[in-house]
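Colleague: Each in structure tokens, the structures are laid out below.
Read the figures in this text as sums done on the coordinates, not as results from a lab. Predicted, not measured: the structure shown is a model, and the values here were computed from it. Cβ atoms are built from the backbone, for glycine too; each structure is taken alone.
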Structure P
Amino acid sequence: MQELKQKIAENKEKLQNLLKNKDNQKTLDKWLKTELAYTSNAIEGNTLTRRETELAIEEKITLGSKPINDYLEAVNHAKAFEFILEAVQNKIKIDEDFVLHIHKIILTGIDDVNAGFYRAVRVRISGSSTVLPNPLKVPELMKNFGAWLLQNDRDALTKAIEAHFKLVTIHPFVDGNGRTARLLLNAILMENGYGPIIIRSIDRKRYLTALETYQTKENKEPYYRFMLQALNRSLKMMIDLLDVNAKEPSKDMMTIAKFATLCEVPSSSIRYWMKEGKLKPAAFTESGYALFEEDQKEDVKKLAK
């Protein structure tokens, strides 16, 4: 994973250089506000499209065809992200109260009784064999977790990834644990000059499986690899969004599925070669999806041999 960490460090530096332009910072923050709300909520089953999420956040428009809570989740996540941006700018300490405040924003208007409060009941993760702590232990576990957050005895990247794991494993809330944990993860990353990790809904199964493997088998390698890969991909998406010298997508470019069909290989092969750094997309859409050109078919032929 050392090579992956080196790529992250290089992309982190590229992003920081681009963000010296204040207009770039504004552009990125606006894009992330919608993108993080859309992807994080989608993982939890929110039915809004990216466009519906954007309209709810930016225009306060609800189309009426989806559950009202889906729109509230989008707006609340955007507010929580704005809180994180302000916290990073003002160097607000990330501790137990910080976590509670994020959770309160996430559930306000949706479940006010539990917003910002620890659970008093037993809970379990659907489809998972992970055993979650007894609710009586949660306050003490969170107190210790808050103290751990204030320690500075590890590198920021490891701390952010481990903080996310620790919080979802304590699972201190009735609802909103995943969203709160991902926002905490990104708060720590952004505080230390990284961009946030965007976990796509298509990666939901890999994400949850990696988490469960760490929780039940004490094997953290799949989880750390997943998070590092997601961070590196996210950084590249942000760089491509802001870099004026980046190649503009043309109408002839193809999505992974169409490109895979052209090359007569499974889409999973294209994604694998991308993940391994053996195949680089020609460009990305504004939403961060990979695009390919027809002449890249020759590259795939070589990889498929």
Structure Q
Amino acid sequence: MVRPQFDGLVGQDTAVALLCRAVDQQRVAPAYLFAGPHGIGRRVAAERFAEILLAPAATTALALRRRIAQRNHPDLLWVEPTYLHQGKLIGASQADEEGIARKSPPQTRLEQVRQIAQFLSRPPLESPRAVVVIEAAETMAEGAANGLLKTLEEPGQATIILLAPGPQSLLPTLVSRCQTIAFQRLNPADMATVLERVGQPEVLGQPQILAMAQGSPGGAIAAYHQLQTIPADLLTALHQPPRSLREALEQGRQVAKTLDTESQLWLLDYLLTWYWQSYPAASPRWLPRLEEAKGYLRRFVQPRLVWEVLFMKLWETNG
């Protein structure tokens, strides 16, 4: 029987059925891997599953849901990747809220894994068990992942949930200690249902954004919001390859000056989709250039140089 906590989770019937069966049969695993792309409901499922696992008889469902959403339940530890900013670890969501400039992707660090072990070293305070949720578990470096192994083997009175794109994104030793629950990309009808339900119907009118999202409502919303941060005149200029060498150099300078590295990486993904849809005949020549630029940015090559070279190559191949 599907439990009411999962009401509203669209398009994940199989995952929900497996989790409900584990609870009904009192066979909740010590560790789970919620596997699937970002933005399809893994985080919501983790919150709802935590509601079930943490619920004592004395707490109302609404109050418990609020505490979990605010991450202030004493038996819940929610771990997200962090940036190292001015000697302190700053969560990715906090960095977004405070507008902290970021030069490299966030990571789940060894210090955070040690915090998990410390959290689980005491018995639960209010609930039958503790729950730990590790978002973007694929961002763990090898040292942090190895540090988590011992905890996964002996979590005590706890259930640990890892959110990751798939088993291939984690060390096999981590995957072997988890029960994998697969989450699926949503079909167009379910995508429309979710986007309308969360008040984002305008996203449905953006074919490039929907193509980038590939069945992920959360991905579509994030991409739409990211698109709004790019100056309209710059975006319009980039919708076609440069028409001169001077224009190529100027566009490269503008992109590097205007956007941080993560936004530049997103822009390359957007341009990949735009060129593929708008210039299908030329795409085989252009798309490898954009993929090459992504690789250079990830290796911390000077961004202005990356963009100038990219646009010069697009101009040359378009001539």
Structure R
Amino acid sequence: MTDSADRDLRWGVTKRLEFIDFRLFWDGSFNRKDLVDFFGISEQQASSDIAQYQARADRNLAYDRSLKSFVRSEGFVPEFIGPFSDRYLLQLVAVQNGWMSASDTWFSETPPIDVVGFIKRRSTSPSNLIRILDAIKQNAALEIEYASLTGSPAGKRTIAPHSFLFATGCWYVRAWSKEHNEFRDYSLNRIASAALFGPSSVTADLDLEWHHTMELILIPNPKLEKLKQAAVAAEYDMVDEELRVPSRLSAAFYIINEHNLDVEPGVLKPEKQQLVLKNLDEVVQTREVVRRLSIDALRKNKGAGTGL
């Protein structure tokens, strides 16, 4: 057997052991037929996989003869997948919204679910996404057709993308703008077309707002009643009634906007503004300073004749 085939076999066995772990943890049981049907393997291979799992984590399962299934034990501790609730819940959302098929998950069944707050946007064009990925890999520029919300007329833009950002339910590409000679965020859903334009020597290291991070210090709104402040602190797992969130300066706007952190206390009802940004002035000032430094660096870059 070749090294490559051996690696594939080990990977396949590992995935099946993770499957056993997942089904026991979240569903409470599994049987040999689950492995046979899901992975298309023989009953003999399924029995071997179960034996390997038992050798690693026999404490996690017991065989129930009446159910003809292995069931989760009281002392269950995940051996392969980790006790991560977010993975399970995010997959539920993805299946409900049609972003992935239930057959792509390890669910045997799912609880009733409804998803509120994700308003359907136009899907990102796969061909546009491929062009953006190619441009990032090749450090190339793109010519895109873009519908802006900043007041600029719709039309062609020349950008040099370097990273992606997901914020408030929307995907953005972080890119240098030739027209503005600065780095901006472009919503993937508002890019109508994209075509490779040629090499770009404007590199990501000039995007100082992207590379500079600082802590956003969040606290419960002092206008809330004490019991409600305590509830907010518990919800966000605060320490000493503070939540310190590391954030890229270029992304801080989205967190601030989503939670109304730039609204003066008292303008909104406290229940509508449960969090307050303790160091708002520092964040705003730092971002402005770093933005100016980035713009100056880009001007020098252009002046040296190293732009597009």
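Colleague: Match the computed value 32, 22, 20 of semi-axes √(5λ) of the Cα gyration tensor in Å to one of the structures P, Q, R, and report its label. Provide the component values of the computation, followed by the final result.
Modeller: On the way: P: 32, 22, 20; Q: 40, 22, 17; R: 44, 30, 18.
It must be structure P, since only it matches.
Colleague: Something else: Computing distance in nm of label points 7 Å out along Cα→Cβ at positions 51 and 203 gives 2.0 for which of P, Q, R?
Modeller: Structure Q accounts for this read-out.
Colleague: Work out the source of -12000 here, i.e. which of P, Q, R gives that when helix-only ellipticity at 222 nm (-39500 (n - 2.57) for each DSSP H run of 4 or more, over all residues; to 500) is computed.
Modeller: Attributed to the structure labelled R.
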